[in-house]
Structure 1
Amino acid sequence: MNQEKIGKFISSCRKEQKLTQEELAEKLGITYKAVSKWECGKGLPDASIMLDLCKILKITVNDLLSGEKVKEKEYQEKLEQNIIDTFNYSNKIVNEKNRKIAKFIMLLGIFLIFNAFSVFPTESSWGSIFSVMGLLLSALGFINIKRNTILKKILLGISYFVIGLTLMILLDYSNVVLNKVAPRFSYLIKTTDNIILYESPLCNVYRINRNTKNEYYIIDTKKEYNIDNIPLTPFNREKSGIENIIKYKNKYIGNNSNISHLIDDLPLSEYSYIFMINSENLELVINYNITDWYINENQYLEKSLLYNTVSIFALIGNVEQITFNFSGQTYSVSRKQTEELYPNYSYIVKNEINKNNFNKYLENKMNDGIFIENTFKSIFME
């Protein structure tokens with residue numbers, strides 16, 4: 001069916017009847033823009049007004065659909081062809097509408113996925129629920145963009161869903177590794193007093209010290225840990241752990257910038273402080289603007305002072321004395337005291353700094369209340 005030819009024929013017939021587009025539109029009860037659209041070959045008259053149009057233009061429907069006045073001897077042949085063309089045209093219009101609807105559904109699903117990733121926090125299960133719903137919706141739209149058999153639609157839908165879900169899991173995994181956050185696509189969540197374990201297809205994520213100022217994440221891609229053996233520390237491990245603070249290792253106490261960065265990353269830095277260096281006595285003095293007993297819930301003060309003392313002596317080669325001043329009390333310790341009284345100190349600094357021994361003899365010991373009590377008393381109180 002040649003829409004351009006039909007449009008020119010309508011225009012010619014209208015002019016023969018000495019009608020403007022506005023006048024023809026008024027007689028049909030439509031807008032002149034619809035008439036203009038026909039005559040430009042961008043559409044056909046609706047079936048509901050086709051008979052009225054033909055009466056006004058004094059032509060037959062067969063003439064209209066042929067785009068010309070049909071000769072009597074060709075009438076039957078043209079009629080049959082026009083019936084077929086009309087049927088095909090109707091199917092084409094329906095298919096185009098269905099494709100537009102399918103594309104809209106597909107885009108709506110993609111929009112839902114995007115919003116699920118951007119609106120909901122990673123630890124919220126709603127993010128994964130809405131993203132999967134969006135994926136199902138977009139898969140439904142995708143399989144209906146083209147006409148296919150039921151079997152082919154099922155295979156396309158399954159393939160689309162599997163590929164889409166795989167991509168979302170990979171994106172989620174990348175976000176977890178790069179930003180140290182909980183995974184959206186976790187199939188099992190376990191919770192203890194201070195740990196949340198998220199088990200996901202590509203890694204396990206441990207959220208430790210949850211909802212505290214020292215919260216940190218461990219991304220276990222090899223799945224070698226469990227809740228019972230995961231490395232725990234009351235501090236922010238990403239900030240205060242040996243993997244980070246070892247970069248401040250220095251032979252000399254006099255590097256103020258290095259010392260400042262080290263103290264910033266050690267526990268208690270969350271409270272404002274100033275520090276001073278006594279070059280003659282090789283002493284580091286840190287003044288914290290808080291009362292010592294105020295921050296001592298669950299031995300946090302003792303744990304922090306022990307951890308900071310061992311870390312500073314291990315990393316800064318010529319520090320001989322450290323003084324921690326609080327508004328309530330002062331704690332002083334020497335390198336000699338630490339080397340003699342802190343258990344297994346020599347293993348921590350053996351062959352420079354042994355990271356595994358650092359974690360074993362210092363970090364992990366921060367969870368042992370009896371060890372903290374006894375060691376703190378022997379180093380700081382005696």
Structure 2
Amino acid sequence: MKRPSLILVAAVFASLLPQFSEAQDSKKKEKKKRPAPVVSPIVGENGVVTFQIKAPKANAVSVSGEMTKGKLELTLNEETGIWSGTLNEVVPGIYGYSFNIDGVQQVDSGNPALKPMRSPKTSVLHISGGNVFDFDPAIEHGTVHTHGYFSKPINRYREMRVYTPPGYETGDDKYPLLVLQHGHSDGGETWTDYGKAQWILDNLIASGKAKPMTVVMLDGHPIPKSYGNGRSEENTEELRLDLMDAALPMVEKLYRVKQGSENRAITGLSMGGLHSLTIGLNELETFSYVGAFSAAPPEKASIEAAFSNVEDTNARLKLLWIACGKDDFLLKENERAIGEFTEAGIKHEWVLTEGGHSWPVWRGYLADFAPLLFK
């Protein structure tokens with residue numbers, strides 16, 4: 001009695017096989033029909049860059065960033081739902097940009113390269129150009145190290161990045177040290193992950209324009225709640241304590257760095273410029289070189305130590321270097337600070353350049369500042 005039942009089941013199963021096979025083939029075809037992802041930006045020859053994003057229900061889409069003045073309005077292809085627009089002759093470099101879709105700023109969903117920020121909203125466009133700002137495969141390169149540590153002076157877990165110059169691992173030389181700080185919207189990794197400070201230094205060192213140096217980069221927001229008020233005295237003081245009493249002793253223990261203020265420099269951009277001026281000019285026994293890129297300068301009262309004995313300040317300072325762009329919204333604050341230094345007789349170098357408050361400008365300042373150090 002069981003045999004006929006088994007034969008019947010087998011027959012039914014066999015009759016269903018073609019349908020099952022057709023269903024599987026249909027699913028495979030469906031997978032093959034899946035639309036390709038929208039890739040953006042597309043970099044062509046001679047600096048031609050096309051941005052695109054799929055947003056079929058959007059009413060208006062534009063792109064703005066450090067590679068263009070104003071915004072680039074995109075055009076909708078109604079058949080594909082893809083908005084696109086093209087810029088011509090973009091100069092080689094690294095630029096941050098964002099899409100604006102119906103008034104909402106967002107990253108480029110077709111681009112995996114994102115700028116490290118406190119509130120990520122910027123994608124990265126990189127156009128190679130074979131200059132001091134780019135990676136050169138023909139030269140030796142330094143190393144970027146990451147350290148996590150507990151800072152006892154401020155009772156917080158912290159991280160820092162340390163750049164060592166080419167040949168550090170295979171030699172026994174000691175090197176001078178630069179502290180390099182980021183701006184308000186960024187983090188301790190932004191100078192390396194986005195600004196590519198290591199590429200700039202590698203190229204300068206290889207060409208003999210800058211001395212080999214170690215570089216320390218800290219998160220400029222030691223107080224978590226300081227995002228939104230990183231220029232506060234409280235935040236700046238915690239950074240000073242962490243740098244002077246935890247980070248620098250740790251670097252001196254782990255790395256071969258030269259001693260003496262003549263082998264120490266500190267600089268930073270925007271908020272980091274405020275930090276470098278405030279810490280540097282109050283710690284001249286540690287730093288002989290102090291810089292500021294498009295800084296939010298501290299009030300005179302915060303650096304009164306430098307003004308209280310100008311003769312001693314000038315004797316300790318080997319370089320006070322301050323730069324700002326003509327279109328920078330902090331230009332007037334920088335001019336105010338320069339006026340105070342000039343009136344007091346504190347020696348300094350004031351560099352007024354083209355440009356605004358942007359990373360292409362700050363990368364240029366690092367390329368100008370580094371060769372002046374440790375001479």
Structure 3
Amino acid sequence: MPLSSHFIEPGELKSLLTRGAPLLDMRAPVEFLQGAAPYAQNTPLLNNEEREQVGITYKEEGQQAAIALGHRLVCGETKETRISRWIEISKVHACQALYCARGGLRSEISQQWLEDAGLFLPRVRGGYKVLRQLFLQTLEELPGKDRFLIVTGKTGSGKTHFLHNVAKNYPILDLEGLAKHRGSAFGDVYGKQPSQATFENALAQKLLALESSPTQPILIEDESRMIGKVRIPDPFFTTSRQRPVVEIEIPFTERVDSIIEDYVTALPQLTELGDTQESDTYLTDYLKRSVLKISRKLGGERTQQVLSEIEKAMTDYGLHKDPTVHRNWVSFLLKDYYDRHYIRHIESSRERIIFSGTPSEVFDFLSTERLF
């Protein structure tokens with residue numbers, strides 16, 4: 001039996017995904033953007049335009065005509081270039097399997113071409129459709145849900161930093177990292193967010209991977225239902241609202257400094273603009289754009305007050321690069337907006353809080369208490 005007939009069967013997928021195995025996604029880029037498996041590398045057999053042409057031919061003339069057109073579109077130098085790219089990407093990322101939409105012709109042809117070139121990869125039987133079904137099933141079952149421990153705290157208390165600082169000691173689930181967004185109006189600092197399906201798939205994969213530490217709490221940052229433009233799946237969100245909570249408390253001035261560090265000082269590095277005039281312009285636009293997202297709740301007068309403070313601070317910041325010039329507007333927003341929202345939110349969670357303290361005190365609590 002030729003190796004090109006080898007499959008990853010549906011029953012084997014859980015093990016493959018649990019260990020975070022990189023995969024080759026042979027679908028067109030437009031399909032990949034709509035939803036993909038975590039760690040998948042998009043290596044299309046047909047690009048968007050070619051896929052569209054083949055699809056039209058399939059509808060009008062049937063399967064054989066569509067297959068013939070596909071071979072004409074991807075032949076000669078084009079074919080060799082794509083195969084070389086697949087091999088290079090597969091080796092760089094140590095890819096362990098490939099898939100297309102339903103495990104059909106595209107993955108079969110790609111697998112055979114790779115085999116002819118000396119690279120042997122199994123293909124996922126059922127393709128992305130079966131992968132997606134497994135991810136959705138995982139989000140319904142929520143493995144590890146009895147060990148969820150929610151980390152909350154006022155804006156600027158360093159919840160995300162805390163999670164990453166304790167990640168060597170406890171399994172964590174960084175929802176903001178998966179969503180590529182920091183969760184607030186100012187959270188759009190990582191560029192384009194994943195699609196809803198890709199976010200859900202990544203969350204499901206993390207849940208599968210976390211099953212391997214059955215005696216420890218899984219630390220999860222307290223989030224709203226929406227993280228930027230992606231929505232936390234209902235079963236996960238509902239369960240997280242029922243789990244125990246630890247609360248991080250730090251002084252107000254430290255929270256102000258934390259916000260300035262994360263959303264002002266660090267932004268040039270995140271955008272790769274560096275310390276330039278272009279970076280200052282981008283930062284000014286970003287801060288003002290973020291404030292406008294909450295303008296309806298702030299009200300017109302307070303919105304204009306914050307915008308004026310930002311403009312003044314950025315003028316001073318451009319001259320001296322002193323981040324403390326941002327203290328006024330950051331302090332105002334924390335006191336007059338974010339803290340008020342947090343107080344309303346935490347009242348509904350008060351009975352679930354099992355400990356409150358500084359980051360080091362919370363860590364000590366986790367270290368000394370057997371929670372699950």
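None of the figures in this text is laboratory data; all of them are computed from the coordinates on show. These numbers come from a predicted model, not from an experiment. Cβ atoms are built from the backbone, for glycine too; each structure is taken alone.
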Task: Value -0.56, -1.07, calculated as log10 I(q)/I(0) by the Debye sum over Cα atoms at q = 0.09, 0.16 Å⁻¹, for residues 92-299 alone, assigned to which of 1, 2, 3 - done: 1
- [ ] Identify the structure, out of 1, 2, 3, from whose coordinates Cα extents along the principal axes in Å was calculated to give 67, 52, 35.
- [x] 3
Open item on the list: Between 1, 2, 3, which one scores greatest on distance in nm of label points 7 Å out along Cα→Cβ at positions 76 and 284?
Closed with: 1
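With relative contact order in percent (Cα under 8 Å, 6 or more apart) derived from the coordinates and found to be 11, which of 1, 2, 3 does the value describe?
Value 11 for relative contact order in percent (Cα under 8 Å, 6 or more apart) corresponds to 2 out of 1, 2, 3.
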